[in-house]
Structure P
Amino acid sequence: MAFTGNWTCNTFKTGMMNGTFNFTSGSFKIALYTNNATLDATTTQYTAVGETSGGNYVAGGQLLTISQVPTTGNSGTTAYISFGTASWTGAITARGALIYQAGTNGAVCVLDFGGDKTSTLTWVMTFPDPTNTSAIIRIA
């Protein structure tokens with residue numbers, strides 16, 4: 001099994017320290033993968049190996065819209081961001097995803113769906129609520 005959990009990529013951790021990643025002015029994408037992909041915390045960048053196909057999905061995935069800019073909100077101690085819904089039409093099966101920075105292809109995080117997810121009409125990626133306890137990307 002290629003997916004073994006959700007991971008914050010090491011590239012992202014060090015990139016936060018050296019300024020490689022900027023969620024205020026940078027662009028980010030999400031790519032979908034089958035269980036043939038090998039993605040984990042050591043994933044350094046986007047790869048087409050094991051990427052899903054079908055429907056109107058294209059290699060490289062889809063540009064994400066930041067729906068919640070970096071903030072600490074009312075929590076005061078946890079910074080977080082979130083993205084708007086991403087969707088593709090047609091028959092698509094995916095086991096997981098990779099969020100990465102467009103341009104540099106630097107890996108941010110690996111998302112494990114816990115099993116194959118299949119659509120016949122529209123494949124929708126909905127992110128958790130943008131709060132300090134549930135946003136897709138949180139730094140405490």
Structure Q
Amino acid sequence: MLASGQFVPDEITIPLVRRVIETDGGDGFVLDGYPRNIAQAAALDDMLDEIDRPLSIILLLQTDDAVSRERLAKRAHLEGRTDDTPEAINRRLSDYHEKTEPVVEHYRSSGNLVQVHAERSIEEVWAEIARVLEQVEARA
């Protein structure tokens with residue numbers, strides 16, 4: 001499944017994320033690449049409501065599809081990743097546009113979504129993320 005570029009099914013990811021948040025999320029947590037669809041976002045919202053733990057921030061690292069394709073192809077070459085074939089990359093991008101973009105809109109209304117222009121250098125992107133996280137910490 002993963003080698004072909006497909007996402008792990010919700011019936012696996014949702015309970016896994018719940019367990020991690022409940023057992024290891026005491027001082028805070030970062031979810032990378034989750035939620036990927038509206039069902040996962042709804043489950044996450046419910047989990048966080050149950051434990052009275054709102055999301056502090058949602059970072060959206062934005063890149064153009066062409067840049068994403070280029071970076072994933074480079075990763076495949078440098079890391080020997082067999083799951084980063086051109087077909088798998090195209091499937092992931094298609095899934096993103098179909099399933100994940102609605103999640104972005106779901107969280108945009110919360111006022112906690114921060115868009116980061118990720119086509120810049122690693123150092124520039126990290127500097128922006130660090131500034132945003134410092135602002136979140138100052139609000140807490």
Structure R
Amino acid sequence: MPITLRARDLMDANVVFSDASTTVIEAVRKMVELNVWSLVVQKQGLPAGVVTERDILRRCVAKGLRMEGVKLEEIMTAPLISIPPDAHIGEVMEKMVEKGIRRVYVIENGKVVGRITQTMLFEDSLNVMESLSSMRYHL
């Protein structure tokens with residue numbers, strides 16, 4: 001019987017949102033306080049994009065912009081790359097490689113319900129391989 005992992009099995013439901021009009025410095029403070037390194041940017045309550053620590057460094061800090069004067073909507077990556085909760089893990093990996101991204105967001109009924117990062121995929125894949133390896137010795 002094949003083992004099928006789906007996005008919902010791996011996703012982290014701890015997704016943090018911020019309004020598009022939030023300044024970069026406010027976003028950084030929120031990220032540090034909540035120990036997250038990406039924020040889903042919302043416009044009028046809908047997901048519009050994502051801002052990561054990398055976006056902040058490349059699109060704000062490296063350009064010498066004042067974090068107090070730059071809004072998230074000015075540096076966000078858009079659109080938000082998403083997948084349905086029932087997507088197979090292979091589809092998730094394929095989308096990440098195809099788009100050259102490090103995270104995808106799981107959307108169900110029009111709402112962001114989770115995220116999957118490259119690190120999570122690596123850790124979960126390693127866990128599965130270790131489990132399968134140990135099963136071989138117990139059969």
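Taken together, the values in this text are just the output of simple stated rules run on the coordinates, not laboratory data. As the structure is a prediction and not an experimental result, all values here were calculated from the model. Cβ atoms are built from the backbone, for glycine too; each structure is taken alone.
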Notebook entry, point to check: Suppose you compute helix-only ellipticity at 222 nm (-39500 (n - 2.57) for each DSSP H run of 4 or more, over all residues; to 500) for every structure in P, Q, R: which one lands on -11000?
Noted result: R
Next item on the list: Compute Cα Rg over 2.2 N^0.38 Å for each of P, Q, R and report the one that scores greatest.
Entry: R
Checklist line | Label whose coordinates, when distance in nm of label points 7 Å out along Cα→Cβ at positions 48 and 72 is calculated, return 1.0 (choices P, Q, R) | finding: R
Item checked: When FRET efficiency 1/(1 + (r/R0)^6) of positions 80 and 120 (r between Cβ atoms, R0 = 25 Å, to 0.05) is computed for each of P, Q, R, the largest belongs to -> R
Note to self: Given a value of 1.3 for distance in nm of label points 7 Å out along Cα→Cβ at positions 8 and 32, calculated from one of P, Q, R, which structure does it belong to?
What the structure shows: Q
